[in-house]
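S.K.: Some structures to go through are shown next.
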Structure I
């Protein structure tokens, strides 16, 4: 079962009339607002073009250089 709430003065306060048994194990996860979530591709863009000394055909033959398969 999932409950929602907010942190007030360092304590999680659940919404509504929720009564959990004393000593119950709970799991708390942070729900980030949608506007703060950044797509993975956008996060990785900061690394684009940073690698130095790669072979000129690295993009086409990355499996060759990583795993030793035949070049394309």
Structure II
């Protein structure tokens, strides 16, 4: 499954909100976090109840808009 994600840092709580064609992921991490992608993947793994090894960022590693792939088995 592929998901278009827009990451919103510095939020009050971690949550995923579905929108038309993409998802918004609100994370409590600060904007200047040294490992934002690691935080995102850990959150998505918990949200989808999968191991974080089956989630990867396909494109947009340096941007807030990303394409993420989740391999559910």
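Only the coordinates and a few stated rules stand behind these numbers; no lab work does. Keep in mind that this is a model prediction, so the values were computed, not measured. Cβ atoms are built from the backbone, for glycine too; each structure is taken alone.
S.K.: Starting from the value 56: which structure in I, II was percent of Cα pairs over 13 Å apart, for residues 16-55 alone calculated from?
M.R.: This value belongs to structure II.
S.K.: Comparing I, II, where is relative contact order in percent (Cα under 8 Å, 6 or more apart) highest?
M.R.: Values: I: 12; II: 35.
When relative contact order in percent (Cα under 8 Å, 6 or more apart) is computed for each of I, II, structure II gives the biggest number.
S.K.: Determine which structure produced the value -5500 for helix-only ellipticity at 222 nm (-39500 (n - 2.57) for each DSSP H run of 4 or more, over all residues; to 500), calculated from the coordinates; the candidates are I, II. If you can, show how the numbers build up before the last one.
M.R.: Numbers: I: -3000; II: -5500.
Going label by label, the one that fits is II.
S.K.: Let me ask something additional. Can you say which of I, II returns 4.7 when distance in nm of label points 7 Å out along Cα→Cβ at positions 24 and 48 is computed? Could you put the intermediate results ahead of the total?
M.R.: Values: I: 4.7; II: 2.1.
Attributed to the structure labelled I.
S.K.: 4.5 is what came out when mean projected area of the Cα convex hull in nm² was calculated for one structure; which of I, II is it? If you can, show how the numbers build up before the last one.
M.R.: Values: I: 10.6; II: 4.5.
Comparing all candidates, it corresponds to II.
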